Structure 1
Amino acid sequence: MLRTKIHIVLSAIGAILGLSAFVCFCIVYANIEAGMWALLSGIHASLTLMLHCHYLKESLHVNFSRRALQYIGDFGMFGFVTGTALTLFYIFLEVYYGTAVMPIETSIVIRLVWSFMMMKWGFMLYYFTRKYIQTYNDHQLFQENPNIEET
């Protein structure tokens, strides 16, 4: 219970920071790539926050089927893989070119940070959907499968 509340707070912080960084980098600094990675990071954190809140209220099984949770987990895995590839790409660019953090409009380091955050929140979303899928019991599993006939 306490652990779930801590996860809720951390996910809320991640969602707020990701969405505010999107506005900041896209509108104020015109670093569109960093803004897009911050937005995707915020979306993954928001979905993780939503799952934690439903789990805490014990309404996860009412609002989400196993298949829906699997789709959300797949979206998290996509974010993780994409974030990992982008993080490695930006590390290469930073090592190769050795640019500074300033000016923010062209900073590779800021893009690197937000691609890493997207990788982190994508993994967290995938991890927690898998964890919450395991809480389904066998009775709920058989209720969702339309191909199994009742005897």
Structure 2
Amino acid sequence: MIGGDLDDAPLPAEVYVVWEGLLGVPTTRYSVKRFHSRLRWHRPRAALALYETNRAAVQALWDLWEADQRVAVVTYLPVAAVGALAERLDREHVPHTRLVVSQPRDMSRLIALLDDVARIFHGFPEHNLLYGPKGFLVPPQAPELMREVL
């Protein structure tokens, strides 16, 4: 508040971070068949257990969060797994303002339309050109790049 009135200053730009491949890294037990089999049997938590949380990436998110950077977590998981992912993000204390459910092509269109997107960090080399100049490939083993880019 400034002078008793609500501040009209715009919110800082938001950073989007893709969960798959950066925050959630597939374990050695992961396979597409195994993942979808567990979803088909209505076991989304068991399906997500095939991913391990990248603790270094979560720490990098905390550093951004403490620097007053808004963070949205993006997932390309099937809708059946989204509720379990939201619970897991809360349980593991991953800082984020919201969870965005999308698909890579839809996300690339959304990123192009939104002015308040600073970057979208992802761990997919095949998505390098998909997000345009706002996209940034972050290898799961080097999440500190997120802090350096902003």
Discussion item. Starting from the value -26500: which structure in 1, 2 was helix-only ellipticity at 222 nm (-39500 (n - 2.57) for each DSSP H run of 4 or more, over all residues; to 500) calculated from?
Written reply: 1
Response to the item:
Candidates 1, 2; Rg/Rh (Cα atoms, Kirkwood Rh) computed = 1.11; producing structure is 1
Worksheet item: A value of 2.4 was derived for distance in nm of label points 7 Å out along Cα→Cβ at positions 58 and 98; which structure in 1, 2 was it taken from?
Response: 2
Item to complete: Identify the structure, out of 1, 2, from whose coordinates FRET efficiency 1/(1 + (r/R0)^6) of positions 34 and 50 (r between Cβ atoms, R0 = 30 Å, to 0.05) was calculated to give 0.75.
Response: 1
Worksheet item: Taking distance in nm of label points 7 Å out along Cα→Cβ at positions 26 and 42 for each of 1, 2, which is largest?
Response: 2
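Any read-out appearing in this document is the output of simple, stated calculations on the displayed coordinates, not a laboratory observation. Predicted model only: the values in this text are computed from it and were never measured. Cβ atoms are built from the backbone, for glycine too; each structure is taken alone.
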